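Following this line, the structures themselves.
Just so it is clear, none of the values below were taken in a lab; they were calculated from the coordinates. The structure presented is a predicted model; accordingly, all values stated were derived computationally and were not measured. Cβ atoms are built from the backbone, for glycine too; each structure is taken alone.
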Structure P
Amino acid sequence: MKYQILRTDKAEEQLRNIIFYIADDSGDVDVALKYLDKIEMAINRLQDFPESGSVPRYSALRKQGYRVIIVEKHLVFYKIAQEEKAVIIYAIVDGRREYHNLL
């Protein structure tokens, strides 16, 4: 049984900002769209393998039940809602920044 993928408004906005930044920085919309595809594919894999993300290194995030998948330099934070058979994407952040206070 596949898990449903849900995203918070915050995660949607963060993803949009990442893609806009890449398009602007590279001057190439195709580069940004390819990166978007990479992130989308990683997120969609969670439908079949919700446990595939690792446990975050910050204990506060671990205690709250977050898991994380890494897509190049970005981190996708999510939680698994077992009863609803859903994966909820909470944040998509640059892993090179201090992120534990961004959630």
Structure Q
Amino acid sequence: MDLMGMMGKLKETQKKIEDTKKHLDTVLIDEQSSDALLKVTLTANRSIKSIVIDDALLEDKDQLEDYLILVLNKAIEKATKINQTELDAVTKMDMPMIPGMEDLFK
């Protein structure tokens, strides 16, 4: 087993992971309530970029809170799937297979 080659491959993969994370900051996910009264945008790294609230929701605090929870959770779920898919693709494609290592990426 070529340890130096493997270490180089690990560093290369680490850089690709960092590059992928930077790219995911530019991938935007838009989500909205079914009636379009609340809209959110976040990155695939799950950083909220914008929240747009229709004036109609400002009169009912409980409804607004419910909308925020529902829409943000849907957006975070989508962002998480994209994030995991992108990072899994990098790690599985570029990682040298060391016995026992595959368990770390599950």
Structure R
Amino acid sequence: MKIMNCPLNGPRNISEFVYGGEVKAMPNILTCTDREWADYVFYSENTIRVITEWWFHSPSGYWFIAERHTATDEIFKTYDPSELFNQRIDFEATSALEAEKPV
């Protein structure tokens, strides 16, 4: 049985988790092209390395970050997203700004 350490709930069976994708910089939603947005959402590098990923613990509804090696599948570290992110993006305010732009 594979175990993953949830920063909120401790060591848990891997079947309780859902992969959420690689953590990567989001392009500016006001200025990016459709291609840039598609690259951000759908594509990632497929190389052997340690990557930073989003994971979701289903029973508790908790999102967190894990550092995992893509070849060995070894998980080196898991931590709360607040260790990496300290600002919140207000998409509603951004959408309002976009709507006010002259065409």
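Couple of notes before you dig in:
- Structure (P, Q, R) behind the derived value 1.09 of Rg/Rh (Cα atoms, Kirkwood Rh), for residues 31-78 alone: R
- Highest-scoring label, criterion being distance in nm of label points 7 Å out along Cα→Cβ at positions 7 and 71, among P, Q, R: Q
- Structure responsible for -12500, with helix-only ellipticity at 222 nm (-39500 (n - 2.57) for each DSSP H run of 4 or more, over all residues; to 500) calculated and labels P, Q, R on offer: P
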